Structure P
Amino acid sequence: MRQVQHIIEVATRGPGLIEITSELERFVGQAGFEMGLVTAFVRHTSCSLLIQENADPDVQRDLMTFFRKLVPEGMDWVVHDAEGPDDMPAHIKSALTQVSVGIPVSGGRPVLGTWQGLYLFEHRARPHRRQVVLHLIGE
């Protein structure tokens, strides 16, 4: 059993989903593992990771609309706003999604479904540089 790690940097432009499937596939392919498990972990508290459909952009638009309506800015009961009105809503959205996902590896590739992609889900209004740690264990 072997292990390898890599950190990818993701530049965001504000709220939205940024597909990072190609970076994941590149990392797994270069590692030379036939079988294993790759874990993606985002090192931040105001963005998250999702496995989501990568074929129809309407899915991303609908997800953005859903989360905007579910956790809007301007909630008068929010206390934490140190970095602006999107601060606490971003933390809530991150808490409702996930900061880590595990994906099986088989045949030297991540085992994603036909329409699945790995996305960084930015919840903040302004651009950020995010780090995603990829950790692969297997053989």
Structure Q
Amino acid sequence: MPQNHEVTKLHKKVFEPIPQELERIGKLIVDSAFTVHKELGPGLLEQVYEVCFCHELNKRNLSFLRQVDIPVYYDGITFPEALRLDVLVENNIICELKAVELVNPVWEAQILSHLKITNKRLGYLINFNVANIGSGIKRFVL
């Protein structure tokens, strides 16, 4: 009697490329961070960088929301203020801003979780408290 074998195939998750429009906005976000850092340098409070960063976004005709409460749905319950995003650009890109000496690895995991929970694909962790802002910007894609 022949055995019935179940064939199991491993499926690789294939990610779609980030749309060109999001790439364009991402470049404007990075440019905004560079401009703020060039003018202010490191050593200020996060809130100062946030207002100046948003001013630069506005100058580039990008819409944004600051300190956005995001609900989390868990176990059939909605928790309306479970997450707070620093800046949400064009309702598509999450920007978490820091002004710290060392970036905690948990913040990288946090932005990935924020992307997953909000069903967004692109995010930036921007630390303004660095000598070279290029080393303070990390891009995350889901």
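Couple of notes before you dig in:
- Ranking P, Q by relative contact order in percent (Cα under 8 Å, 6 or more apart), the structure that comes out highest: P
- Label whose coordinates, when mean projected area of the Cα convex hull in nm² is calculated, return 12.5 (choices P, Q): Q
- At a computed 32, 16, 8 (semi-axes √(5λ) of the Cα gyration tensor in Å, for residues 29-108 alone), which of P, Q: P
- Read-out helix-only ellipticity at 222 nm (-39500 (n - 2.57) for each DSSP H run of 4 or more, over all residues; to 500), computed value -11500, structure in P, Q: Q
- Comparison of P, Q by mean count of other Cβ atoms within 10 Å over residues 37-44 - largest value held by: P
- Among P, Q, structure where distance in nm of label points 7 Å out along Cα→Cβ at positions 101 and 117 as derived comes to 1.1: P
Every number here is computed from the coordinates shown, using simple stated rules; none is lab data. The structure presented is a predicted model; accordingly, all values stated were derived computationally and were not measured. Cβ atoms are built from the backbone, for glycine too; each structure is taken alone.
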